[in-house]
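Engineer: For reference, the structures are reproduced in the following blocks.
Please treat every number below as a calculation from the coordinates, not as lab data. All values derive from a computational prediction rather than experimental measurement. Cβ atoms are built from the backbone, for glycine too; each structure is taken alone.
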Structure I
Amino acid sequence: MSEQKSIVDREVIKNLLYGDEDYLDEFVQVSIISFTEFKDNFETHLSNRDLASLRTTGHKVKPVAQMMNLHGLLDLYERSKIVIQDNLSEDELNDVLKKMNSYCNTLLNELSKLIEST
């Protein structure tokens, strides 16, 4: 069984903070709040096929997700917009939703562990 690579890279976050460890906990705590809100809103807006609200939700976290190299989240977000724009099936929608929930749960778990380890 291969070990899954972490989503969160502590060094990337540290570099975002110019190497200042003192702000790591604060950054991570704010990130947990932000990504929890994103996860909840993403599910609501994708389920409702509300593209405008989904975009608003995505734009709030996209810059931080890009800086943290969260490519999985960004890819799923882009896929979700296609699901709505192309009116893809409920199975496609549910697949994206399931994958995003799993990704976000892993992300939030890893962020929480970062706080515990400092």
Structure II
Amino acid sequence: MKIRNTVGLLFMVIGLGSAVIGSQVKETTDWLVQAKPFILVFIICMAISATLIHWNSIRRVTYPAVICLWAWLYEHRIWTTAFSRDTYRVYKHLGKSYSRLFDSVQSAFDYYLTNVAEV
């Protein structure tokens, strides 16, 4: 976890440095052409940094959403794998409520985060 945060902070510093360099481009008619590489590096580095630093917050939302999507795909016979069948069974057990399925998967993920030490 410390390595991921350190790398995320490193990307943040690189992105902010690129933004500072990009803001120093002289004001000419084609300033955007000259500043474009710095702006792109800034956007990419900040996106990578936010993803690395807030990894568990992103997973806390995306995992339950994907489970709900698999249950929906199985219910409509679009994706019929063993895992999607199992997600549909849980969905059916919870009264065919996607919000209950989302909340139960999210609470299971929270339990995982609190009881399993992350490396």
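Engineer: Out of I, II, choose the structure whose coordinates give distance in nm of label points 7 Å out along Cα→Cβ at positions 20 and 52 equal to 1.8 when calculated. Could the numbers behind the result be given before it?
Structural biologist: Details: I: 3.9; II: 1.8.
Label of the originating structure: II.
Engineer: Of the structures labelled I, II, one was used to calculate mean count of other Cβ atoms within 10 Å over residues 12-19, giving 16.8. Name it.
Structural biologist: Source structure: II.
Engineer: Further question: Suppose you compute Cα extents along the principal axes in Å for every structure in I, II: which one lands on 63, 35, 21?
Structural biologist: Working: I: 46, 37, 18; II: 63, 35, 21.
Label of the source structure: II.
Engineer: To test your reading of the models, identify which of I, II gives 24 for relative contact order in percent (Cα under 8 Å, 6 or more apart) when calculated. Please list the in-between numbers first.
Structural biologist: Working: I: 37; II: 24.
Matching structure: II.
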